[in-house]
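Values in this text are rule-based calculations from the coordinates and carry no lab data. All values reported here derive from a predicted model rather than from experimental measurement. Cβ atoms are built from the backbone, for glycine too; each structure is taken alone.
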Structure P
Amino acid sequence: MAPPVPVYNRQEVRSKYKEQLNDPEKYQCELKSLIQNECTFKTFPDDRSKPPEIICLPFKRLFQRCLIPTLIKENGKKVTVQRWLNIEITDNATNKLKVDSQTSKYTNDVQNFLSAEKDFRKLMEMELDESG
């Protein structure tokens, strides 16, 4: 299990890392990205003999990786060291998966994903009714 980490909203990130985001060269910042997938099951509540399908949508995350001076204790003394820090800068423009856009190439995928979520919920409710 990953260690707990604080979650900051966009305004908090901008405030906390203002200097690094405004002067990336000074902190040797590099833009990094990774793609994660949000997945769900497509179930068939009306035909339980069909195996579920897995539907995944890509989600891109952007980071500024910066070298930040950090104060640590070493042998009882405070020492400043340089540490790499990933500052997430993902925003609404990063991902092009938009439900309300009929022109997006992912429109059908998004609609299938949302439909699968509803079908899965329906299946779970049916299972609960049958067991109770």
Structure Q
Amino acid sequence: MEPLYTAVATSNGREGRSVSSDGKLDLKLSPPPALGGNGDGTNPEQLFAAGYSACFAGALGLVARQAKVDVSEVSVTAEVTIGKDDSGFGLSVVMRVELPEELAGETGELLVKQAHQVCPYSKAVSGNIPVQLIVE
């Protein structure tokens, strides 16, 4: 892989802070109430959902441009779930892609599948985290 950009962030636990090396990201972290926390800050699952949905939207834009299709009105929502598994804890993702009416059906579903193949987050979790794609 030819490196193009490296993001650097430092965190000090689920109840603490997460700060990027350039200072543009500086977040208070706290577990959500569902996991026994007070919910006063963000949590790793929210950050993963934000990053994955943004990356997936970018990948969808790439494959759509190659197919000469306009996806400027598309919305991508990642639902990241943490739960218990055999090794302790695990994640799962539901990726909801809301497409305009003109992309409903086979064309839209093909673009979403192609985006899933090129999205760096999708590649990173492939075989490790179940990802369900839902086209709406």
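With respect to Cα Rg over 2.2 N^0.38 Å, the largest value across structures P, Q is given by P. When distance in nm of label points 7 Å out along Cα→Cβ at positions 87 and 111 is worked out for each of P, Q, structure P gives the greatest result. For which of P, Q does distance in nm of label points 7 Å out along Cα→Cβ at positions 39 and 79, calculated from the coordinates, equal 1.7? Corresponding structure: Q. Here relative contact order in percent (Cα under 8 Å, 6 or more apart) is compared for structures P, Q. The highest value is that of P. Of structures P, Q, the largest value of volume of the Cα convex hull per residue in Å³, for residues 71-118 alone belongs to P.
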